[in-house]
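Enquirer: Next come the structures, one after another.
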Structure 1
Amino acid sequence: MKTSLKMPSMLLSAMLSFAAMPAHANPQPDPKTASRQDPGLLRIAAEHFLKVQTTGLPGRIDITVTPADSRLNLAACAALEPFLPPGGRVWGKTTVGMRCNAPSPWTIYMQATVRVTGDYFATAAPLKQGQSIGQNDLVKQQGDLTALPPGIVTDPAQAVGRTLTVSLGAGTPLRLDALRAQQAVQQGQVVKVISAGPGFSVSAEARALAGGAEGQIVQARTASGQVVSGVAKAGGVVEVTY
């Protein structure tokens with residue numbers, strides 16, 4: 001006696017469909033997504049650019065770059081070109097441009113903050129306008145230099161020996177524009193004019209026609225009425241070189 005086995009039609013169809021599937025059925029990456037610029041690489045490039053640009057600044061440098069908008073749909077760039085926009089600076093809150101030339105040109109701008117923590121000098125006590133600054137008039141402090149006014153004194157040598165153009169209270173950060181070099185020659189002062197050249201040196205007295213700090217050019221009138229120009233030196237000296 002012969003037994004006939006019949007496979008249900010639904011099962012047969014399923015088996016045939018499975019056999020027809022390709023050997024590698026794993027989903028492939030979307031070529032459009034693979035050719036898009038990775039926003040994380042933009043941030044890394046901006047941070048590296050700012051680190052290079054801030055090399056040599058006094059103090060500890062802390063850089064924070066705001067991530068690029070994840071919704072940006074930029075073509076992947078073969079060579080990113082970070083740059084500072086015109087008038088930009090690597091100090092405090094700043095902007096970094098990111099340019100791509102190939103394969104598809106585009107430019108975006110990223111926000112960043114550069115903090116510089118370092119030493120600066122403030123007044124140790126109240127100081128009056130016209131007062132000459134000494135070492136004991138200064139006190140060293142530390143803070144974020146980018147949060148302070150521009151031109152802060154960061155080295156005592158920038159202030160010692162100079163005079164104040166304004167009065168300042170105790171603890172006020174010293175700024176370079178509040179200081180001026182002490183005058184080496186006063187207007188109307190009798191000065192010593194030294195004329196020097198190859199193989200000779202002659203000195204004579206004269207009267208300064210104007211005051212000047214050390215290193216500045218001043219004029220003086222000799223007893224004979226001759227007006228000479230020379231470099232002001234400490235101690236009331238005017239040096240004329242031939």
Structure 2
Amino acid sequence: MQRNPAQLKKSVRSTRAAIARSIRVVPIDGDGTKPDFCDACWRLLRRLDIFLGGRSEQWRSDGRQKLKVMVLWRYNQLDPFKGTKPRFENIEVPGLSFHRAKGLEANYTILLDVSEGDYGVPSQIEDDELLNLVMPRPETFEYAEERRLFYVALTRASRGVFLLTNAREPSRYIREHSEIAGDDLRFETVDGELLRQCPACRAGHLVDRTGPSNRRFLGGSQFPNCEHTAPLK
């Protein structure tokens with residue numbers, strides 16, 4: 001937020017102890033097409049329901065029957081529930097747009113399509129010249145309102161947040177978070193397997209590749225934009 005020079009400077013301190021690796025980046029591969037964030041969301045919710053159910057003695061002691069996992073999206077076309085309320089044994093799952101989530105809180109949040117693109121995060125529609133004509137005072141910092149909106153969505157969770165992103169086009173905000181959080185940012189699959197973050201671009205992850213003479217090595221998922229390689233151990 002404070003990369004915007006027009007933003008008021010604040011020092012934010014949480015009243016709760018920090019949870020290690022509470023921000024998790026989950027790259028979703030679309031195999032040449034747009035990733036299916038709806039399917040990935042449902043898989044992640046089922047995983048969380050099972051995981052949290054296995055640790056229910058830790059959070060049911062204060063009388064709660066379910067933990068809240070809020071699913072958030074930038075545009076309603078990403079709604080994975082299509083107006084129906086999902087039901088799980090151990091988690092309550094409301095689904096909302098970023099705008100409607102302001103002022104709300106959940107134990108965990110899942111943010112859909114935190115990727116580059118017109119309908120991603122930041123939405124590149126926001127800086128359309130026609131929109132700036134009707135705004136009282138156009139923003140001078142790129143995607144300033146989108147940055148504020150993403151901050152609102154990111155800070156709804158008290159325990160952890162999952163950023164589901166297009167594996168080929170991760171949002172610029174993922175790299176920025178990596179620069180701030182360092183090793184506290186975890187890359188993982190939708191099923192929870194650890195992914196090795198690319199140390200060069202910091203927005204992608206390392207994948208097994210095969211080069212000339214069938215030599216196997218690790219390469220960045222953002223190739224050719226990132227040409228980082230590493231030996232396969």
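Bear in mind that the values in this text are calculations on the coordinates, not laboratory data. Keep in mind it's a predicted model, so treat the numbers as computed, not measured. Cβ atoms are built from the backbone, for glycine too; each structure is taken alone.
Enquirer: Rank structures 1, 2 by relative contact order in percent (Cα under 8 Å, 6 or more apart) and report only the one at the top, that is, the highest.
Expert: 2
Enquirer: Given a value of 0.30 for FRET efficiency 1/(1 + (r/R0)^6) of positions 49 and 145 (r between Cβ atoms, R0 = 30 Å, to 0.05), point me to the structure among 1, 2 it was derived from.
Expert: 2
Enquirer: Taking 39 as the value of percent of Cα pairs over 27 Å apart derived from one of the structures shown (1, 2), identify that structure.
Expert: 2
Enquirer: Ok, one more. Looking at structures 1, 2, which one was FRET efficiency 1/(1 + (r/R0)^6) of positions 65 and 201 (r between Cβ atoms, R0 = 35 Å, to 0.05) calculated from, given that it came out as 0.05? Working shown, then result.
Expert: On the way: 1: 0.05; 2: 0.25.
Considering all the candidates, the number was obtained from 1.
Enquirer: When FRET efficiency 1/(1 + (r/R0)^6) of positions 105 and 177 (r between Cβ atoms, R0 = 30 Å, to 0.05) is compared over structures 1, 2, which one is greatest? Write down the numbers at each step before the final one.
Expert: On the way: 1: 0.10; 2: 0.90.
Checked 1, 2; max of FRET efficiency 1/(1 + (r/R0)^6) of positions 105 and 177 (r between Cβ atoms, R0 = 30 Å, to 0.05) sits with 2.
Enquirer: One of 1, 2 was used to compute helix-only ellipticity at 222 nm (-39500 (n - 2.57) for each DSSP H run of 4 or more, over all residues; to 500), and the result was -4000. Which label is that?
Expert: On the way: 1: -4000; 2: -6000.
Computed on structure 1.
Enquirer: Quick one: mean count of other Cβ atoms within 10 Å over residues 57-64 came out at 14.8 when computed from one of 1, 2, so which one is it?
Expert: 1
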